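Asker: Okay, got some structures for you below.
Derivation of every value follows stated rules applied to the coordinates shown; laboratory data play no part. Note that the structure is a prediction, hence the values are computed from the model and not measured. Cβ atoms are built from the backbone, for glycine too; each structure is taken alone.
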Structure I
Amino acid sequence: MRRMLAIFLVCALVVGVAAGCSSTGGTPKEKVINVGSVCCMTGGSATFGKSSSNAIAMAIEEFNAAGGATIDGVKTTINYINEDDAGSPEVGASAAQKLINQDKVVGIIGAIMSKVSLAVAPICQDNKVPMISPTSTNPKVTLVGDYIFRACFIDPFQGTAMANYVWNDMKLKTAAVLYDNGNDYTKGLAENFKASFEKNGGKIVSYEAFTDEDKTVDYKPQLTKIKATNPEFLYLPGYYASDALVCKQAREMGLNVPVGGGDGWDSPDLVKIGGTAVEGAIFTNHFSKDDPSPKVQAFVTQYKAKYGETPDGFAALSYDATGLLLDALKTSGSTDSATLRNALQNTTFSGIAGAYKFNENRDPIKAAYILQIKNGQQTYLATVNP
């Protein structure tokens, strides 16, 4: 009997500690809630996922260290759960289902790639779980529904920003485009660059495509056609691994015109893979480590101290996306999904990669940076305002 009583008392003590109960009747002193992310930790764009998950973890650590938030009258901290989507829409959809149904997350940060976000967003919308993608620039992502947000500008602006810079600042009149026709992100950038460049008065002399950047290694057939048209500029709106190879093969063929891309180039592996072939290349991005803002420089210093490398745009946007969700939790004081969604929709948040106020489609209106690879490093070149 004594042994049974001892076991009961021990179990009761364990349960009480786990629940965070007070000594005066079981009212929780504090609780922990789950926030999830869907990041491409493996696959051809793994540096995106690494930067993003690092920054999300850092933002949540800082939030918890600062005391968390008072949610429904109870002190609340965050448990972070990251799922790898491997750059696959199917894997990303399964990851979202797991986070929502098993982990009971109150919100999802991600996905990173537009093609994955387009698979994850309907699941979040159907389950009324707020989702905020740090970096998915395809306009269709947030159009899925009113629980879907993003922290980045969208492809029509990004493609237009590059087209305007090439026409107005570089004074170039002809351009060629090479894109992955199996990826909504690169297709969207290609289409918007083409439309904007032609609207300015420029001419697209070659518009070539391939299918599946993760499997394609030989771009010479398309580059041969492009070279024959003598473009003054080559636009490559894909991701860093494939476009670095394109640059190398273009240079080997004697196609030495200026080259540019989108935010999918934002990786240290661009230079590791492309070497001197990407020297002088330009690309649009959401963030510049050279921004003199004290807030930006503090973030760069803290990130480097924690992870031993300079943060890229994916890190900055993921840090901001996390901040937006955590700020909505704090200001609303609730995990109710509709309340949390409304707090996000009505936010006025100052982040690392800009100030955030969402439009009716839950997209922020933000400037774009033009960066250039100079001496193997990303350097600030210009700012293009919306």
Structure II
Amino acid sequence: MKRVAVLGSTGSIGRSTLDVIASHPDRLRLVGVAARSQTGLLAQQISAFRPPLVSVWEPAAAEALARAIGTQEILTGLEGLVALATHPEVDVVVVATSGREALVPLIRAIQAGKRVALASKELLVMAGELIMRLVEEHGASLVPIDSEHAGLFQCLQGVNRQDVARLIVTGSGGPLFGKSAAELAEATRAEVLAHPRWQMGPKITVDSATLMNKGLELIEARWLFDVPFERLQVVIHPEAAVHALVELVDGTMLAQLAVCDMRLPIQYALSYPQRWPSRVPRLSLAELGSLRFVAPDLEQFPCLRLALSAASAGGTACAALNGANDTAVAAYLAEQIGFLDIPRVIADTLEQHTPIAHPTLDDVLAVDTWARTAAQERLQSWSLR
């Protein structure tokens, strides 16, 4: 029986994780949940699973939850996330929350030797070198949940690393694939948030529309699999059936295919190295019919180009990229800027940054704060024009 704590249990990944746990009551037990402020849904999850450990980021929300569920102690803030991530009754920590507040709990879980099932690509983007060094030092296990990296992880099982020539991350192209530059400029928020394949939160859906998510995924893959950046590639695959490919030195390609359902990579992260039966629908190749692969247009999608540039610069450039992107996307969702302004905010921020080559945790957090402030100052300067 594996005892699981889920950081971000009310988000889309968290809800899917709880569904996987419910489908395997003889193998998995939920012992901890954490959320930012969705106390209504969190109360329902607590009622259904009865986890002994509960954490809510906002103290006021924690007080409201305590009143709703009775006398159970509610942990709060960063200390609450760390307590869940390092608790001796927890075997597997599912990091399903985005944002810098999950970085410290992730590191503490690694230092405690936990298995971490990681869904938040931003954390490896911010501090990949540091995180993977700690994984090795503390004998922890880091298994990706992100569908593309879960695909690469599965393709690489049993493969000698010296036989790997290239890792290929696929992307559906997002909701704006095939649009002209003029159409991108006129895209409505409803169009941007209407992903054709995945049901995701608004922030990651915008990242999919800009293709920033593919850039972040390449950076994540570089650290997860210890592969030089020049041996990583992105291809657009509109059918979204092939989630990742591994090219071997003799030209052979290994591919991972599945339906678009996050319960599959989540379950594998929890079951690894075993495979368990799943109630997820099967992929029908006959119904799929054909598979297309297209090189991304870096001029049409400058966010991907900016991510590649930050990855090339290395060090804290990726933390600055992530912080600036978070700020720009938040402004877009708040209807403060247009869709094509997102890469402009990021580019302006990166131009001001001098990367630190081998950052500490304090360096990463400081650069993240700086980038968000610099991006916000750029936004304010635009509003004053």
Structure III
Amino acid sequence: MNLRRRDVLLGGCAFAATTWQAALARRGLFASETDAKPANQPAVLVTAKSWPLFRGDTLASGVAKSTLPDKLQVVWTMKVAGGAFESTPAIADGVCYLADMDGKLYALNLADGKEIWNFKIDSGFIASPSVRGEFLYLGDIDGKFYAFNRKAGGQPKWTFQGDAQIDSGANFWKENLLFGSQDSNLYCLSAASGELVWKFAIQDQIRCMPTVVGDRSFVAGCDSMFHIVDLTQGKEVAAVPIEAPTGVTPAVLGDLVFFGTESGTLFGVNWKEAKIAWKIEDKASGQPMRGSPAVQEGILVVGTRSRRVQAHNPANGDEIWNFATKQRVDSSPVIVGQKVYVGAADGRLYALDLKTGKELWQYQAAGGFTGSPAVADGKLVIATDRGEVICLGAK
């Protein structure tokens, strides 16, 4: 496996590879979709017992349906010696799936953390797994995309070879799946066979999970453009200039799409009109936003590299509150009821009051968080850049 692929960039989206460098130093859904769903409803759903995609659902909302105890306790941990995780777990049918940067895919019992199976490839994983039906879909750092049979020990059913590293998870549309690549392509494959349906190229890398609303997909790219793609044809409907590159997965609420950029600007874009509804610039620090927002009616929450967690009114971008962290926040927040959970680079996992931003609870891990929480069945699972998987809930 070529560990240095994380630092080989094809264009202007030159993200710092802090987790990957740390690893080098140490080494020396389940839900069906239908065409009848309205455009503002996700085709693949989060349920109380599942977290099938990187940001939960096809809209990348980052909102859990499960509840959590007021003060979480460690239910179990799993440590991979010399390992490192950047990805976010997927949870389905009582099993937690997680892929590490050394190329091992794990299936763990959500109740107690016991390993059900693992499957090793020759490359490594940064992307987050996506679950649908019997299969888990995931791309690696060498550009190969897999359909793993999660009921058969993770054996691949099919593979598809792209031309460069795959950073984020897959999304779903009808019988197909979608993923972006550092080779600049948005790929649409048959989920059943892995055959290419179409591909759409932008001018630079795609590091985000493509968001899906009806027959449209949204890609915020390293080419400093926000792309709206017609999924029926694999062609661009419109593109909106966003002033700086980004690898952030766009989150959708109604007619608006939300994401931050490498210049530290938070955007709200009206996807139906293909125009910027509002934007908030971080003029004080200009630090990048690398975590995806979490959004529901009335509030949007995002973390920044300027050591802040911020809440905004999604309708107009007005700030509701902000919370100071001790270190940068690259992890994406998750809204759970009246709380929001977010991890920081120093290994602190925070629970904040959704309305006020007040800190309610904190957990200190040994290692930092780049990956984000997955929440299902009364448990929160998150993994560190030092190879530890942590499950929190009621002991």
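Asker: On FRET efficiency 1/(1 + (r/R0)^6) of positions 62 and 238 (r between Cβ atoms, R0 = 35 Å, to 0.05), which of the structures labelled I, II, III is highest? Intermediate values should be presented prior to the final figure.
Answerer: On the way: I: 0.55; II: 0.20; III: 0.90.
The structure with the largest value is III.
Asker: Let me ask something else about it. Please state which of the structures I, II, III yields 0.30 when FRET efficiency 1/(1 + (r/R0)^6) of positions 278 and 334 (r between Cβ atoms, R0 = 41 Å, to 0.05) is computed from it. Don't jump to the answer; show the numbers that get you there.
Answerer: Values: I: 0.30; II: 0.60; III: 0.95.
Checking each candidate, the match is I.
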